[in-house]
Structure 1
Amino acid sequence: MAVTESFLTYVLDQLIWDNIVSKKMFGGVGLYYNELMFCLLYEDVVALKVDDTNIKKYEDIGEKPIKVFKSKTSIPSYYTVPSHILEDKKEFTVWAKEAYQIQLNKNSIS
């Protein structure tokens, strides 16, 4: 199942952040800032970029890597976002900007 337009609109409305671009990809939607993807939506689930600097906070509240495609393949660098974070615009934006910073740091090293 793809991402519904209403869910995409909701997620974008939850971000207190201008100039976010959404792009359809592989049945999901990537959210980008300055051409770097920091968020993945798939089957109306939100996942943010993680690395060793923030993965523990996701695991500590029971979140897991997003699972995509029919085989439910895990993408270990994107963890699901709990609903209470998504529902809090300020907190979700903090988490999203953290995910963007991880992607930015990764690209500056590459």
Structure 2
Amino acid sequence: MSQLKKTTTSDLVMGVLLFAFGIFLIVESLGMKVYNTFLDAPGFFPLILGIIFSAFGLVMFIGSLRGGSVAAAKNTFTKATLTTLFLNPQSKRVVILSFFMVVYIFGLIGRVH
């Protein structure tokens, strides 16, 4: 697979993720309590970040669609390539390390001295 196809596929996925995270930030920031004015509210800065993340995600998504990322994504996310990815020893190490980090953060911090 060429580097251009990998780049457009990763731009497509990252654009969708950035846009979704930006929308999440906007919704959560609008749900925060307003004391005096909205400019003094704790949700003002997350609202700005959510707008920026959504805009950048949308730009990445549109740019990747212009680069032909849908066909490249179909070729990237096949059963054979995903099986090869998850059976790779480096991927197994990342999954195991991530599992240990989650157990440490959510299970052991505060309970083990």
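Every number in this text was worked out from the coordinates using simple rules, so none of it is lab data. Predicted, not measured: the structure shown is a model, and the values here were computed from it. Cβ atoms are built from the backbone, for glycine too; each structure is taken alone.
Between structures 1, 2, the greatest calculated value of distance in nm of label points 7 Å out along Cα→Cβ at positions 56 and 96 is seen in 2.
A value of 14.5 for mean count of other Cβ atoms within 10 Å over residues 40-47, calculated from one of 1, 2, originates in structure 2. Looking across 1, 2, the calculation of mean count of other Cβ atoms within 10 Å over residues 8-15 that yields 15.5 traces back to 1. Figure out for me which of the structures 1, 2 the number 17, 16, 9 belongs to, where semi-axes √(5λ) of the Cα gyration tensor in Å, for residues 32-79 alone was derived from the coordinates. Corresponding structure: 1. Assign the value 0.98, calculated as Cα Rg over 2.2 N^0.38 Å, to the correct structure from 1, 2. Answer for the origin of the read-out: 1.
In this comparison of 1, 2, the computed figure -11000 for helix-only ellipticity at 222 nm (-39500 (n - 2.57) for each DSSP H run of 4 or more, over all residues; to 500) is attributed to 1. Of the structures 1, 2, report the one carrying the highest value of relative contact order in percent (Cα under 8 Å, 6 or more apart). Between 1, 2, the highest calculated value is found for 2.
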